[in-house]
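Derivation of every value follows stated rules applied to the coordinates shown; laboratory data play no part. The structure displayed is predicted, hence computed values, not measured ones. Cβ atoms are built from the backbone, for glycine too; each structure is taken alone.
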Structure 1
Amino acid sequence: MAKRISILGSTGSIGRNTLNVIDSLHGEIEVIYITARKNADVLVQQALKYRPSAVGVIDKEAAKIVENRLAGEQINVLAGRLGLLDIAARDDVDIMFNGLVGSSGMEPTLSALHAGVDVALSNKESLVMAGDLINREKLKTGTTLFPVDSEHSAIWQCLVGENLEDVRRIILTGSGGPFRTRELNTFSDVTVEEALNHPNWDMGDKITIDSATMMNKGLEVIEAHWLFGLEAKQIDIVVHPQSIIHSMVEFNDSSVKAQMGVPDMKVPIQYVLTYPKHAQATWEQLDLVKVGQLTFEEKDLKRFPCIELAYDALRAGGTTTAVLNVANDNAVYNFLDGKIKFTDIPRIIEKACEDHEWIESPNLEDLLNLELWTTEFVKNAV
């Protein structure tokens, strides 16, 4: 019997890769729901190919276009943020893939878990903002959170058959992005085009900028804390320019397990879809002779201050990680729009974390209110 799934953000990088993997699995997966923010053309193409029961479109003008083009196709169209949350909360699927970008993914993750649906999580911001709420909801409903990020998928795979008590630390790898060797005194001159030129990975704009600032590694530290129950001091980062080792686990006896592979998001996506099997794949295999060498460098906190901001936020706890996340989202989009410099991103994030009204154990309403406050704060800081 085919596994039934919903895909939030099906027109984005993760969504398209997920659908590509589904195609390669030849009928093992049935797509029941897909959603997009406003890419009507691609969403309509996907809907006509995969024949979901319903599609969601957050942008209401784009939803009208989709509704007109799917007229008579027996595919329901849900519009707006409420339509997205409606689809996220539906319990007639086996797993929900959350490929949304930024803090917009938090509520859908909670909605799916509350409905008793397992979640494949690419949206790391869900855990960064609401890790405690999500873990409590998982415990209450007996659901599972599957990591889709390549680093956390690697840790998950390395921990299969292992006891967490035997883990000394985990080591998240990062390529160092496009500015690993750039002169530090030129960072204020970084252009959007330069920041979007990642050396190894083909990703969406927002996460590509996060890679350039290395905030993606900082957010992954916080995500790892909630996924694996480890403290900040047990989560390390090492720069690995080749992006072949996706992360490692060091055990108490100093042995280390690493998960390796070509830098292709289809690999962790397929592992979630076929778990616990490692199914046959059609994409490129790792050729270590061709790679030649694997190198490692210490993380540079002067070059990438966003890493330290994330560690500080995790240690501070409470609402600080949520503010960090929302401030980063908004700062990145302002940089992409040409409104601020690359070096303004960490400055704005740090100030937002310092100035917000800290809450030790926030509920969902607290987090949604804080999202509004932080968005306004960044707007005024630009």
Structure 2
Amino acid sequence: MITLVKDTIDNKDIDRLVDWLKTYPRLSKGPVTSEFEEKYSNWLGTKYSVFVNSGSSANLLMLSTLKQGNHLKNNKIVVPSTAWATDLAPVIQLGLEPILCDSNMEDLSADLEHLEKIFQEESPSVLMFVSVLGLVPDMNKIVELCFEYDVILLEDTCEAMGCEYKGKKLGTFGKMSSFSTFFGHHISTIEGGIVSTDDFELYELLLSIRSHGWDRDLSVETQFKLQQDWDISDFDAMYTFYYSGFNIRSTDLQAYIGLAQIDNLNEWGKKREENFHLYNKLIRNDFWKVKSKPDCLESNFAYPIIHPKRDEIVKTLTSNNVEVRPMICGSMGTQPFYVKEFGELKLPNVTIIDECGFYVPNNPKLTREEVFFISDLINEIINE
């Protein structure tokens, strides 16, 4: 079976973890979590990172931080229609107003023409931007549009860890960015997610809201100020909650696994990019094909296919033991949880992606022979 993902945690990681466990360390969030966060920030090129229990929680935390920090000029949040459920769900859960944007047919991220129209007509507070399957968007244009219309840019980079746009890593363009360290992603901590930012004020809000809304992880100066502002004694401060927080912390056990994973990130990313370019060279799809961008590192999570013969191709791949998936959530405007709240919304490009799209494996352990095998099966159906 050629699976979509392969575990990046190997026997060496397990042996290393067992040796560490024999020292009877603290397993819940503690100093190793901070060490992992600092190491990840250094790799990414941001000042701060906050480790949480999933990429989905990272998205929730980013939006909640903006809301509770009074950074929103209104409740309108733009979400691309080709996205993951938890790009959209936190908007609804936090009582904000989602506005769905169509996708472009080049890299499947937000369609810039439709996005600018939304910016002009709705003047939203936030764009929750998604790099779909790790395809590299035109980040300069996204940043320019957000700046022009005073829209806060958040990056969901859960499928694009290590991807670069003109020498700059995705996840370093926005006010905050989210990443996933779930099984099969670019690195794994079994379960996990990360929020990264350069903004110290947001960083401290992230830390507090991640852990119940208390001040225990904050700087001494911030703790002192909060206690002074609210007239809280040192004794009562332990159970004082300044924000409406969650408990979405991860653990030192997972952080310990992550420390070694970061060391392999660049190597694994290059392997993913090699597979991506090999697929692009081999697959003969005149209906739609990914266009590689110059001066970009395309370490994509999986390789997308869009073709009217989708069902036939999927059947052939599956019968030959190749694992495939629909194009993430397809069309967010037709997902039941959205339809129940707002009614169905079908956008033109997203409808094509939803009805004709799927993706095939790409991971660091995928061999050239397997890429050739998968490509041959696809070409056989497309070109028959």
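Tabulated values for the structure
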{"read-out": "At a computed 0.96 (Cα Rg over 2.2 N^0.38 Å), which of 1, 2", "value": "1"}
{"read-out": "Structure (1, 2) behind the derived value 22 of relative contact order in percent (Cα under 8 Å, 6 or more apart)", "value": "2"}
{"read-out": "Per distance in nm of label points 7 Å out along Cα→Cβ at positions 271 and 359, the highest-valued of structures 1, 2", "value": "1"}
{"read-out": "Which entry (1, 2) yields the derived value 0.95 for FRET efficiency 1/(1 + (r/R0)^6) of positions 7 and 303 (r between Cβ atoms, R0 = 35 Å, to 0.05)", "value": "2"}
